[in-house]
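Where a number appears in this text, it was derived from the coordinates with a stated rule and is not lab data. Since the structure is predicted, the reported quantities are computational estimates derived from the model, not experimental observations. Cβ atoms are built from the backbone, for glycine too; each structure is taken alone.
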Structure I
Amino acid sequence: MNKRVSWFSAGVSSAVATKLVLQDHPDIEILYIDIDDQHPDSLRFKDDCEKWFGKEIKILKSKYPNVDSVCRAFRFVNGVGGARCTSTLKRRVRKEWEHINKPTHYVWGFDA
């Protein structure tokens with residue numbers, strides 16, 4: 001069985017990519033990874049997009065609420081491998097969800 005997922009970032013690119021794919025795949029699951037440090041308008045935009053999509057955007061969260069909590073827990077900010085907060089607050093949450101749910105198709109929004 002195909003399991004499609006759209007990774008919504010609360011930006012225009014992921015919103016448009018999600019809207020376009022919904023035309024052919026209304027069963028797609030739409031996910032947003034929220035952190036406490038996110039701009040407050042991100043959740044307003046998410047709510048507006050849910051109305052536009054006619055579909056719920058599910059929120060995922062890390063066990064760490066924000067950037068400061070990650071920096072304190074790992075005593076590390078940034079290095080050659082990138083920022084610890086990004087890998088912990090976003091990438092790890094996505095990879096854990098993907099490991100459990102095994103999606104077969106992904107939608108990401110990109111701009112040049």
Structure II
Amino acid sequence: MVRCRDTRTPWFAKAFALLVVAYAFSPIDLIPDFIPVLGYLDDLVLLPLGIWLALRLVPPPVLAQARTQAAAWLEARRPKPRNWVAAAVFVALWCALAWLLWLWLSDLFR
């Protein structure tokens with residue numbers, strides 16, 4: 001059972017964890033990465049802080065059960081789970097963004 005579906009986990013803990021993951025994978029940062037040192041400093045500070053806070057929001061019994069399940073899964077050496085639908089969505093999104101960028105640049109240089 002996936003812990004995000006556990007009814008004992010409050011909705012705000014799930015929402016905050018989702019925001020942390022979205023920030024981690026988002027190309028938009030609080031401080032852009034091209035700024036020397038400071039660009040990566042926000043990721044170095046905000047992401048661990050967000051993960052720590054998200055873990056603190058999950059009730060201890062749920063977290064203990066999730067850790068036990070994860071350890072059992074690792075011991076069983078099952079293959080890594082794959083979600084082909086999510087991969088297809090991300091590939092389609094990047095292709096659409098590349099196409100829009102191509103259209104925008106081709107109109108810009110005409």
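Here P(r) over Cα pairs in 5 Å bins from 0, in percent was calculated and came to 2, 11, 21, 21, 19, 14, 7, 3, 1, 0; which of the structures I, II was it taken from?
Working: I: 2, 11, 21, 21, 19, 14, 7, 3, 1, 0; II: 2, 9, 12, 13, 15, 18, 13, 8, 4, 3, 2, 1, 0.
Going through each structure in turn, the value belongs to I.
Of structures I, II, which gives 27 when relative contact order in percent (Cα under 8 Å, 6 or more apart) is computed from the coordinates?
Values: I: 40; II: 27.
Going through each structure in turn, the value belongs to II.
For mean count of other Cβ atoms within 10 Å over residues 11-18, the calculated result is 14.1, so let me know which of I, II that is. Structure II accounts for this read-out.
Given a value of -24000 for helix-only ellipticity at 222 nm (-39500 (n - 2.57) for each DSSP H run of 4 or more, over all residues; to 500), calculated from one of I, II, which structure does it belong to? Mind showing how you got there, number by number?
Working: I: -12000; II: -24000.
Label of the source structure: II.
Which structure, out of I, II, was distance in nm of label points 7 Å out along Cα→Cβ at positions 51 and 75 calculated from, if the result is 2.4? This figure was derived from II.
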